[in-house]
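The next part holds the structures, each set out as structure tokens.
Nothing in this text is a laboratory measurement; each read-out follows from the coordinates by a stated rule. In this text the structure is predicted, and so the values were computed from the model without any measurement. Cβ atoms are built from the backbone, for glycine too; each structure is taken alone.
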Structure P
């Protein structure tokens with residue numbers, strides 16, 4: 001992500017002010033207001049990472065021991081580990097074969113009396129199909145937390161992601177569509193949820209030494225807020241460049257047999273974070289590992305479904321088996337027995353390419369050259 005003199009000058013202003021924390025300054029507060037306006041919500045609460053945004057969002061809904069939250073297994077671990085850190089249980093639903101986002105039909109099959117929320121992930125700038133998920137949530141009295149950590153600026157049916165669920169969560173890690181170095185933010189239209197998120201990011205403290213609930217130190221710094229304000233002004237331009245770069249690769253790949261570009265559904269106005277390609281191993285006579293050796297710039301987005309990782313296979317979280325051993329849960333779950341056919345196939349066939357604004361035309365041409373000559 002590009003950092004220019006604009007960001008540097010705003011950081012210098014903060015340093016000269018000597019107000020480095022949001023408890024003393026107004027930079028984070030102003031950034032929050034601007035981000036909320038951009039997304040189209042009443043509130044934004046700045047925090048120190050996207051994972052913190054997820055952790056706080058789950059806690060703000062009073063989801064905890066004995067509760068289940070449905071998530072896709074094709075995502076960064078923070079989506080699921082945030083559930084574990086609230087002593088709740090991640091339940092994995094399969095993904096759609098085209099968008100690679102959570103499949104509402106699979107979600108329906110995973111709902112139990114213990115289900116409290118769904119976390120759809122807007123993957124690499126492609127939005128999850130939210131309307132059917134919202135219908136499911138309404139029918140079963142569930143909450144929706146949007147994981148929009150890879151989708152700043154993307155729209156679902158004309159509305160920006162982060163404005164469509166009970167809460168939205170964003171990351172500002174350097175690989176995202178905009179950055180604050182490290183950092184994150186929560187968005188919501190709910191007055192009470194916003195207040196709880198503010199308490200949770202600051203030790204549950206409503207005023208000095210008055211503690212209303214258990215919380216953490218997840219505050220965003222004034223330096224992060226200063227960078228974020230400048231980056232937010234550039235976000236739409238960044239998204240245009242990313243989408244243009246993605247289209248260049250898509251147009252080229254449409255002429256290559258055995259490689260498929262990202263699918264953009266009609267309900268989605270994308271804000272590409274990565275360009276995700278997919279191979280037909282039988283057509284190109286290469287498996288994913290062989291492809292990546294021949295395409296040096298390619299990246300592994302997620303190598304396997306989360307439920308196949310040691311964290312879930314061995315259920316290694318807190319001592320004494322928590323949260324799975326929690327008496328409030330009273331169920332047995334064996335992630336070794338989970339079989340979700342779409343995600344298990346997808347992880348063997350997709351790869352990602354950088355399309356950020358600093359990628360040159362020569363870089364894109366190199367991508368295309370290597371993809372066209374994979375079989376040779």
Structure Q
């Protein structure tokens with residue numbers, strides 16, 4: 001009995017140790033551009049109370065990519081196809097040149113970086129071997145970040161192309177599992193919801209595909225084309241069309257059970273390319289009128305709005321527990337109180353920003369269009 005108690009005690013210590021490591025690793029990862037496979041833009045990670053600029057790294061190359069983080073190392077790709085990896089102290093620890101044009105944000109899974117290219121290929125790059133494992137060719141450019149799902153029983157990389165197809169390819173060998181035809185370009189990323197993926201296209205349709213059966217289960221046509229990605233929380237999907245309308249979709253059994261506009265375009269010249277961020281009660285949206293809107297998910301009312309000091313551009317908001325981080329095209333990073341919209345903190349990078357932030361424990365990262373990585377944290 002005594003031996004049994006000792007064994008049990010050692011097992012509990014081992015179990016707690018493993019859980020702690022898992023949590024620690026999770027806190028130092030931001031593996032997709034929107035933080036999770038549902039593209040919600042929400043994290044429970046708290047921002048530093050008094051953030052300061054800890055360091056910056058200048059790549060000196062034009063960049064459209066947002067940063068992603070794997071075990072504390074930040075990765076992004078410049079427009080010429082060069083991938084950078086900078087550790088938490090600001091040291092360049094990874095450098096790989098694909099020698100082709102890239103605008104997409106990478107995704108990381110199992111120490112493999114997946115990234116779409118303008119020449120139409122999806123590439124898998126080993127972070128340990130610093131080498132390309134495989135390339136999968138499409139007939140059109142790939143502009144959005146890929147996502148990962150269990151598709152027809154296989155771990156699949158899911159992404160859209162300008163050849164009008166959504167592709168599901170095997171994560172290990174790059175072999176095609178399936179593809180789905182849309183009516184026009186697919187510019188945004190897909191969001192994962194249960195055993196389904198949801199995406200919008202430049203043909204103005206939102207589609208849902210069952211990843212187990214590979215069958216399209218529902219679709220909805222909106223007012224104009226959809227350039228960006230959906231954001232999903234619980235059974236609700238939020239997605240914007242280019243003219244400035246934002247839609248709420250109730251998802252049930254692979255179908256769109258109900259849909260409504262929660263934001264209506266105010267003019268014919270309105271545009272919206274930002275991805276919403278969703279908490280349990282609020283949807284946060286950056287509008288081309290320079291405002292950040294906080295919309296109540298229950299009744300659709302605007303809880304507050306915050307006028308930014310510059311155009312919104314292509315960056316998307318990120319919710320960090322009880323705060324919201326937003327970036328302007330003019331280079332200003334702001335942290336707002338999620339409940340009230342009050343400005344808590346602000347920093348002017350002096351360079352344009354098109355990317356979205358990456359958040360990990362005690363740090364957050366911004367990459368500018370000039371290819372400068374800013375690292376913020378506690379002093």
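Work out which structure the value 15 belongs to, where relative contact order in percent (Cα under 8 Å, 6 or more apart) was derived from one of P, Q.
On the way: P: 21; Q: 15.
Source structure for this number: Q.
When distance in nm of label points 7 Å out along Cα→Cβ at positions 52 and 180 is worked out for each of P, Q, structure Q gives the greatest result. Figure out for me which of the structures P, Q the number 20.9 belongs to, where mean count of other Cβ atoms within 10 Å over residues 244-251 was derived from the coordinates. Going label by label, the one that fits is Q. When distance in nm of label points 7 Å out along Cα→Cβ at positions 76 and 204 is compared over structures P, Q, which one is greatest? When distance in nm of label points 7 Å out along Cα→Cβ at positions 76 and 204 is calculated for P, Q, structure Q comes out on top. Determine which structure produced the value -11000 for helix-only ellipticity at 222 nm (-39500 (n - 2.57) for each DSSP H run of 4 or more, over all residues; to 500), calculated from the coordinates; the candidates are P, Q. That value comes from structure P.
If FRET efficiency 1/(1 + (r/R0)^6) of positions 132 and 212 (r between Cβ atoms, R0 = 41 Å, to 0.05) computes to 0.85, which of P, Q did it come from? Working shown, then result.
Numbers: P: 0.65; Q: 0.85.
Considering all the candidates, the number was obtained from Q.
Could you figure out which one of P, Q the value 45, 34, 26 for Cα extents along the principal axes in Å, for residues 36-171 alone was computed from? The structure behind it is Q.
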